[in-house]
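Several structures are given next for inspection.
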Structure I
Amino acid sequence: MSWLVLCLLGVSAGFASVFLGIGGGVFIVPVLALYIGLPLHQAVATSLAAIFIVTTSNTYLFHRDGQVNWNTALMIGPAAALSSFLAGLIAQEFPESYVKNTLIGLYIFLVFLLIYRYLYSRRKNTSDSREHSILKKKIIGSLVGILAGFLSGITGIGAGTVVGPVVMSFQLVKPEHYTPTINAVMAIATLSGALSYMSGPWSGFQLGQVQIHYAVVLFFLAFFTSLLTRRYQSRLSENIRLAFLVVILLFLTSQLIFMKN
């Protein structure tokens, strides 16, 4: 039964990475903990490792097609990578209840951010000058990189769950470049986050806190799902992406609230 759940999780992660730009970590972590039975720290570490491989593969394919906005990705990615690595080292000293409560708080915040984005999109104000817009993007990009990386390292969500809604909310990239650019940011951030959890002996299929066999299975299923669906990512409207994210976040919040520590 656990392997069936893992297979469904890998396919879902592939869809999420392509269509929502979140890498799947938003539900990989709670599903691994709730339904596979991994300790929460191992779920976080395994999620980061799987998301890194998936988003790196996606980024290569998106880049080949000229869809990645590298200016935005490199504005956010390095700050996210550094803070993700440091947060991963710190998180391993936290009780699991801290990680759980951080996830719950983060998901609730993102729901409100996405709802704000929906309301904001209905009354856009395009009066800002180009110079102000570029400065605003740089400031927002740097700050969101630090925050996304930190929360990624703590919770294993892969940075996309934080970066994605912010990029949507402040229109840092064109809609057709949204998912490709978020994948590039996640690839940069999750590499350093995963490395922070790999310190420790290699025992069987486990390297540090990372369950290698779970990460590999998730990667292959997510990668092939991404490969088959990538060409359709630009057809999904922004409002549908918002709705999917809100539903997913609310569902997982309810699951985590009732999860035993």
Structure II
Amino acid sequence: MKVRAWLLPLTLLAGTTLHGAELSRDELKKALQANPDLVLDVLRQNKKAFFEVVTQAAQEEQTRRQKEQEEAQTKELDERIKNPFKPAVTNKSLVRGNRKAKLTLVEYSDFQCPYCSRGYETVEALRKKYGDKLRVVFKNKPLPFHPQAMPAAQWLVAASLQSQEKAWAFHDQLFQNQAKLGDAFFKEAAKSAGLDVAKLEKDAQSQAVKDAIEADIKEATDFGFEGTPGFLINGVPVRGAYPIEHFDMIIQKLEAAGK
């Protein structure tokens, strides 16, 4: 291994003999061990070159990690098309669309998460594009550092006990008004959706509602979703707020595989 030209002053300062215009790795190592303070001196004298080296190394590492991540995603995609995850979807699940649709999109989301707001918009675009071919199942994954996420989830689950249709209207208002989340807005949105606010407020604090949310969180965790949003399209995971084109690609692969 040969040393960059701008490192050669180290050898002169260290009194090391040069072999032509290049210095071997072992020779440089010995020189630096004998004179460790020389490193800072040389870096100070060659700031621009040092910065360029560090920047290039950072870019190369970023490229490597991105490629590694893409390879892992492709591998998981292929694996899950063959062996999809199986989320629980019951008559108590919050489902929008044709319950017998060929495509099922399960969403794990947090009402206070800005990325989940983008995810909501993508889901709406998918609903518009695929119509009766797609059903959407909403599940709660409130993150602990979002103080209004858990209360919002509790109100939504409580709303679903009264009416699925009204619960979805309430759900939409939560995502469309993230900056307003709080008890006052929950009551206002519930009233606007035609829900029984007094019953809703009581049910939101029930153990049954809290258990339902914990079941959603556990399921998301079991499927490897750490942040939000997370999605399953016919059991194939999408980890993050990807654009509609990413879902289209997965749907095309599922259709090609007959799933």
Structure III
Amino acid sequence: MSRWRLIGFGLAAYALALTVTAPATLIDARLEQASAGRLRLAEASGTLWSGTGQIEIRDANRSSGVAKSIAWRIRPAHLLRGKLLYEITLDRAPRHFPVTISPTRVEVADADINLPAAALGVGEPKLAPLGLTGDMLLHIPRLTLGRGSIQGSATLQWRGAGSAFTRISPLGDYELRLQGDGAAVRASLRTLRGPLQLDGQGSWTSGRNPAFLGSARVPPPQYQQLAPLLRMIAVERGEGRFELLLK
């Protein structure tokens, strides 16, 4: 065996030893740094090799958010390729999804993540006062996050949408499609069904705040009940038409 191959095996063994013994709390420190405190791993136990905890998505003030239980374990064969491939399980779901970490990027594939509608208010503070309800499913076929770039796609569906400020329930079902082309992420919103018709377009570029321009249309029979709700976050442009700007 050549000297360089021996050195390679030695480095791989060293990396393996670090992964097996390093505490899981290191993940929280890295998430906090990368997300400016918006993403945290609480109650972490175990090691980088395998462990459990609570993954938290926090609002801009880091004071409230949503949490889901998480468990992870590594596939050791990928260490020799210079990558960490984790099997991730959320809320003790029967199936897991892979997350691959290399020195230059993080890749998520074939992931289905259930979220409460309250997560919309965590991500966008203007929506928090609406008391949103319903079920959301985030589906990620493949998404790669690199240094200043995002490649891939994701779909967020909001089913049985509702609000604490109206008796009309559900308001509808909606779908937000996200597409990353490297330099920017583009978003498009459409209504699947329901009395409240929503659509819009948005984009996000690294180093800038996301911007989204949406519109809402309310049929005459529901106007009196839904107009006060929409006026909390949108500008009325005409009978039954509202414009919402988020940035």
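Work out which structure the value -18500 belongs to, where helix-only ellipticity at 222 nm (-39500 (n - 2.57) for each DSSP H run of 4 or more, over all residues; to 500) was derived from one of I, II, III. Label of the originating structure: II. Matching task: 9 is the computed value of relative contact order in percent (Cα under 8 Å, 6 or more apart). Pick the structure from I, II, III. The read-out was computed on structure III. Could you figure out which one of I, II, III the value -0.56, -0.67, -0.73, -1.02 for log10 I(q)/I(0) by the Debye sum over Cα atoms at q = 0.09, 0.11, 0.12, 0.15 Å⁻¹ was computed from? Of the options listed, only II reproduces it. Quick one: mean count of other Cβ atoms within 10 Å over residues 39-46 came out at 12.8 when computed from one of I, II, III, so which one is it? It traces back to II.
Laboratory data are not the source of any read-out in this text; all were calculated from the coordinates shown. Just so it is clear, the structure is predicted and the values come from calculations on it, not from any experiment. Cβ atoms are built from the backbone, for glycine too; each structure is taken alone.
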